[in-house]
Structure 1
Amino acid sequence: MILEVAILNVKTGLSADFEKAFGEAQKIISSMEGYISHQLQKCVEVENKYILLVNWETLESHTEGFRESAEYQNWKKLLHHFYDPFPTVEHFTMVEG
């Protein structure tokens, strides 16, 4: 399993609009092949800051399956204009031991 982590800095004054748009966008991501689960959490200390955590079966489920899909274009249209700066997305795997 792969954990996608994105810190999302939403433009000032747009948090409510972002959260509403994310309500629609999460329907897109949750329908993708290889998707397992996700969480969107709002930062307590920093206004307009969120973290998105998405569990995927494989890295390629996200980087190829989702990002190269037609559905991703709808995701971008719904969400990408809210971010400043544009988020860095990283992927993590569980450390056994």
Structure 2
Amino acid sequence: MSRIPLTREEITTSLSGLTGWELSEDHKSIRKDFKFRDFTAAFAFMTRLALAAEKLDHHPEWFNVYNKVEITLTTHSAKGLTVLDMRMAQLANEYAG
């Protein structure tokens, strides 16, 4: 997948299909908070997403406390959002159920 930064139009189009993701003010990252029934469910989600991240060679910034997982996505090498971030966001939504 491409590590070329998306245009603002491409970002807007991509986000229209991604429920719950918020665009940062500088348009260089997206974030979402996930909530699960307990720590085990949150950790299982993170494990599934970690395996997908390895396959894509694209890793999320995340923070976990008990049943909550906060995720921020950006492509540091591109200094902005790429199709990799949108794919990770899509997978996170799918894995969260």
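A value of -13000 was derived for helix-only ellipticity at 222 nm (-39500 (n - 2.57) for each DSSP H run of 4 or more, over all residues; to 500); which structure in 1, 2 was it taken from?
Only structure 2 yields this read-out.
Who wins on relative contact order in percent (Cα under 8 Å, 6 or more apart) among 1, 2, i.e. which is largest?
Sorting by relative contact order in percent (Cα under 8 Å, 6 or more apart) in descending order puts 1 first.
With distance in nm of label points 7 Å out along Cα→Cβ at positions 7 and 39 computed per structure, which member of 1, 2 shows the largest figure?
Largest one: structure 2.
Of the structures labelled 1, 2, one was used to calculate percent of Cα pairs over 15 Å apart, for residues 15-62 alone, giving 50. Name it.
Clearly, the read-out refers to 1.
No value in this document is a laboratory result; all are computed from the given coordinates. Predicted, not measured: the structure shown is a model, and the values here were computed from it. Cβ atoms are built from the backbone, for glycine too; each structure is taken alone.
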